[in-house]
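Q: Take a look at the structures listed below.
Since every read-out is calculated from the coordinates, none of them should be taken as a lab result. Just so you know, these numbers come straight off a predicted model, no measurement behind them. Cβ atoms are built from the backbone, for glycine too; each structure is taken alone.
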Structure I
Amino acid sequence: MTTETSAALEIAAGAALVGGRAAGAFYGSDDLGIRDKSAGGDAVAGAGTAEDPVTLADHAANDAILEFLRERTAEPVLSEESRRPDEVSEAERLWIVDPLDGTKEFIARNGEFSVMVGLAERGRALLGAVYQPAAGRLYLGDVTRGAWLVQDPGTTSETRSTLRISGSSGQPLRLIRSRSHPDPALADLESRLAPLEVVISGSVGIKCARIARGDADLYVHPVAFLKEWDTCAPEAVLRGAGGLVTDCLGGPLRYGKPEPVQPRGIFCGRPDIHERVAPIVQEVARHLIAI
């Protein structure tokens, strides 16, 4: 990769690692300060009652990542847990951060959460880092240069391997999705794609990384509420590994928009399977056409 993108990918990796360490300080704590963003930020009594939870770990990771990036770049940063910078829409390059993707998984202590730091250029994902602290896995991707898995980063046992999608996975098709009950559109898709093996995982970043590793073939989320920070770094990792990433109607995912939503969801996976099931996905996602 070029010196410039190599340096930027190292920044993304470093930011994800410091965010993971900051969040990790709260992992297993009985006092996570859980609040429900969907309820206006009011504190909730139980870990399972928040529809859209945010915790002290989310904010600690966010603060650590923003400080790390501020020391290394003057480019604007869009983060889930921070106020949107005024210069986002005019920025040629934009850092996009999800300080804790899979907060419910973090609260449940099942290890399926990640810290994600991506960089978009001219509105498209360029590179990113997805760090899964509980497994010691750091996924790196550059859409033009490749993708890598760093196991146990920053330790004496650190190893690095190339991620590359190749060959056929055979049958049945392996669809990766969240463990929660599927959206009606996703349930419809699953019935149309049968016979099907469903692979369960938290975090958009981990789902995309598992496709890059060969653990699954396809990830489809035909909903209108994903945000740019949910998809930027995962897209970079999966495309870097040779996967295809679009919205559910086949268009590109865009970044730095006036509103940071991905209104037509995400549709990604192995290129041969992506192309084969695209007509089915687009039919199931027809409810998103007007969005």
Structure II
Amino acid sequence: MARIVVVGSVNMDVVTRVARHPRPGETVQGMGTAYSPGGKGANQAVAAARAGADVAMLAAVGDDSFGPALCAALQQNGVDSGHVLVKAGASGLAFITVDEAGENSIILSPGANGKLSAADVDQAIPIIQGAEMLLVQNEIPWETTWHALASARRAGVRTLWNPAPAMAVSGEVLQWIDWIVLNETEANVITGVAVDGQESAHAAARWLVREGVQAAVVTLGSAGSVYADRSGTSLVTPAFPVHPVDTTAAGDTFIGALAARLGEGGNVAEALAFATAAAALAVTRPGAQSSIPSRSDIESFLRERKAR
């Protein structure tokens, strides 16, 4: 089993289904609201654990009623929550609307996620040193994320950064990244390339590699993903056609499954196909963590598609 450490966010998702997303100033009728554990960090941790990895998470929750529920959800999904800290105040919240096409719109309220510090990372150095890969995102303070990346690099641990929500960074940052996985919008913010298909995605991925990352994956939703690395290898991994119900956590599922497969020694093409299958299954189910498939689900899906 690959040992994965995730440093990132834990949120309670407040999800409301709508016929369509409201325009500015407009009120639309909701068709039901559900509360479910989420946060990009927690989602990626759960995805990696369900895909077969041994996962530990460094995060923060509030001392409110959501905190224990968020920790329990991690534990129930096989994630070591021993380094999830309790901070005074509210837990992180995500307000999500999902339309009839399965597309979502999200507002984040960071809560305790905004209080996770570099000093907290220092307390978790022993678990980082023992990992095959460290996963980070952009839903905790950047100083904390950067400290986690630097700590992992000094320990010889591979890093995977998902720069979401998107933010511009310097080339110095990219030189500390082994893997970067990002969507079209995030790629545009970081590289300046307007990604609207495979050709422009390749251009963005190659730019990231030139700037210092070891490997880059640009995800394109229903058009699959594009990969490039420092050896000059380029790959296109097509998506599996499915009927989407809810795209929430599809990208997180892809990343967690990819990290799990890479951590256990899978080659790049196999790992990308595995992650693509995991994301395809996730969009056919409602919710964030509730939509994330198990390893057996992913392997069955791949066998079925191969047989076809």
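Q: Work out which structure the value 15.6 belongs to, where mean count of other Cβ atoms within 10 Å over residues 98-105 was derived from one of I, II.
A: II
Q: Using the calculated result 68 for volume of the Cα convex hull per residue in Å³, for residues 34-73 alone, pick out the matching structure from I, II.
A: I
Q: Between I, II, which one scores greatest on distance in nm of label points 7 Å out along Cα→Cβ at positions 122 and 218? Before the final figure, lay out each step's value.
A: Details: I: 3.2; II: 4.0.
That would be structure II.
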